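Every number in this text was worked out from the coordinates using simple rules, so none of it is lab data. For clarity, every value in this text was computed on a predicted model and none was experimentally measured. Cβ atoms are built from the backbone, for glycine too; each structure is taken alone.
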Structure P
Amino acid sequence: MQSHFKYYHGQLCAEDVPVAKLADEFGTPLYIYSRSHLIRQYRALADAMKSVKPHIYFAIKSNSNLAVIRTLADQGAGADVVSGGELYRARKAGVPAEKIVFAGVGKSVAEIDYALKEDIKFFTVESEAELHRISERAEAVGTKGRIAIRVNPDVDPKTHKYTSTGKAENKFGVDLTRAERAYEQALRLAGVEVVGMHMHLGSPIMTPTPYTEALQKVRPMCEQLKKDVPTFRHLDIGGGLGISYKAEQDPLDPRDFASAVLPLLHDLGLEVGMEPGRFIAGNAGILVTRVEYVKDSPSKTFIIVDAAMNDLIRPALYEAHHEIIPVVQTIERLFGDIVGPVCESGDFLAAERELPAVEEGDLLAVLSAGAYGFVMASNYNSRGRAAEIMVEGDRAELVRARETWDDLLRGETIPEW
């Protein structure tokens, strides 16, 4: 079980706060985050990699709650953003612009202009067309955009096809041959300054091997660029470090990761950047849901809860596994599915599994929900998004209010005609 979510006298607690108490006070579905877990994971990675003094940019796409971002910014983290909205969030949460990197394949003119105005650390450039757009926008306002070209090293991260980003068939980055030409183009453009290289392989990755393979491929280019380009000083090795989603799954130890990649980084003499998201936030959060009905069928039992695919889409989207445990401990089990109220057959949190034997009104906790949980939530079926809570020790605070029905209508109008 996640280290900061444990049973005490048969009651599941988030750090020192009973989960049932939070559910009664704030309602369900409810996301709960452990501040202590966020800090512990950040420090563990920073300490493991300390010999290269890493720049750690928290991947805002994994969890964009302001309290989460601020917690990590207070530890010294920067931010990896993929939209203007994420950049806005990072700045509002107190992340300095010089600690923000901007990735993503489809940056708009407005987003580029905003990032140039904020003077972020650098743009991760995903294509030659984007390179020219950044240069043009920077020249228009009399500045230069710092850039790192995203190189696609064609390494298989051995993860779900939808979360693989570093293979040849993926939409991200450019291959090594194209990268050489892209750097040549960049050096001729007046509106950009070449400061580094970026790579990202996918997520979740449970072994250092894809990283070492990728680093071996990009090292020669990095060495040549460092020699030829005085401003080239940064290598961002991306994120994707995995977490354990199953009880029997061993987590990726940051010390093992560091021992594998550090020998390939030390003698490069470049600043090292990293973009962890899931590794820091994934097991820092749970989703608490209440049982509405228990429905028996000839083949299995359906546990119908008040959380749904609009609250946590990973099981439906990726066939992802999340451990689900009772808030009040029980050893009784049943076989079936945990499903939500959304009108889709794909609306499930667990399927064809041994599950806790629960009754109407009982509470369940979906583990490993701190990354790609609330941040991917929607209002499908006109369902308001869940509330979010942060706990530290015996303290708990609402960090995002539950959406109301009025919130669902905000911004909508009916034409008079």
Structure Q
Amino acid sequence: MDDTKYKITIVGGGSTWTPGLLKSLCIKKDKLPLRELVLYDIDEKRQEPIGKFAQILFSEENGQVKVIYTTSKEIAYENTDFVFCQIRSGGFKMRELDEKIPLKYGVVGQETCGPGGFAYGLRSIPDMIEIVNDVRKRSKDTWILNYTNPAAIVAFALDKVFPEDKRILNICDQPINLLKSYGKIVNTDYKELQPVYFGLNHFGWFKNLYNKEGVDLAPIIKETILKNGFEPADKEERDQSWLDTYAMVKKILENYPEYLPNTYLQYYLYPEYKVSQLNPNYTRTNEIINGREKKVFLESQRVIDKNTAKGSPLAVNEAHADMIVDLAAAIVNNTNEEFILITRNEGTISNIPDDAMVEVNCAMDKNGPRKFSVGAISTFYKGLIEQQYAYEKLTCEAFFEKSYHKALAALTLNRTVIDGFKAKKILDELIIANKGYWPELL
């Protein structure tokens, strides 16, 4: 590795997930040496406490790095090598509507799945396009690592607008979170597991999980889950809704035992059951606002008041943060390290459309990802994926063409909805709620 040092910009710097990313950057400073770190957010009230926390943490753990926080895109994007993107278009105010409007009609209300993900996607697309354009005005070489939700829809839209831009990478942390939990079951560091994964974002399966001796541990992991249930590796830090989410993996395996499922599949496979378990008056958004949000900002202020981050529960790296930093490090160090990324299919899964944005294993170096072939998949999985792909494609076409007809078709196809009457009622209410965020659908 040479002596080059890099500038990283975190877009959505006021996120409560930023502290874990900051800690990972400190721990991995030799793999990814920095000269400057910029936290950029359009919400100054959120940005300032997280920005001050960052300055204190880096002064204690990585003092040579210039750390600034700003609401200026000019400062954020000038001469930056990496943009880590984690925005929430519409904030928690709109997320709450995303969840509660579908529940009024007996349909899953969730951030990335179903009508909630549809609404969030139509808000996220224009903001993400603007970010990429703003970055590219200043540099064609900056790497954009995007993990903004709903990642499937955002990735599909960005691929249509910037089809030749090989430095936009779309990623999701849920496969890593699942690997960490699987590793705990078999008493193996998740970093030593070699997964074989296929699907779409929040809509995929682990076919195999090899250890360093080449033994597939997936059978014993499935057997253990079927016997004892499934919990996240960091269950002590999780809200009840996440514990319930992981617990559903046992039920999915009982019915569909071939592969280890992504937890989000529960919403598509058991939509009526999930609706019965959700509180239409107190959703995941309310849980976060009253939980993680308060904890992170109270702790950030305590660190600021004490002028030290030593011993802070925020100063811990997390699996999702390590993945992002490791991905950037794999680029600059040309390591060919393997990651599960969202990328254009182009035959990777041989019997689904080429323009689908699939989530699969890739090797990463300075030239970008190289996809590993999955081959043909069986009828059940092909059917599920093609229906979800059609929903994602129609959602993006609805945005670009400002088409009410395609928006309605997208929602009708989504497995959490299915019913055309419900789809129309939900769409019409979402249009009113998202006025000013969505294009006018004609």
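Structure notes:
- For 0.30 (FRET efficiency 1/(1 + (r/R0)^6) of positions 79 and 271 (r between Cβ atoms, R0 = 41 Å, to 0.05), calculated) the corresponding structure among P, Q: Q
- Look at distance in nm of label points 7 Å out along Cα→Cβ at positions 239 and 295 for each of P, Q: the largest one is in P.
- Label whose coordinates, when helix-only ellipticity at 222 nm (-39500 (n - 2.57) for each DSSP H run of 4 or more, over all residues; to 500) is calculated, return -15000 (choices P, Q): Q
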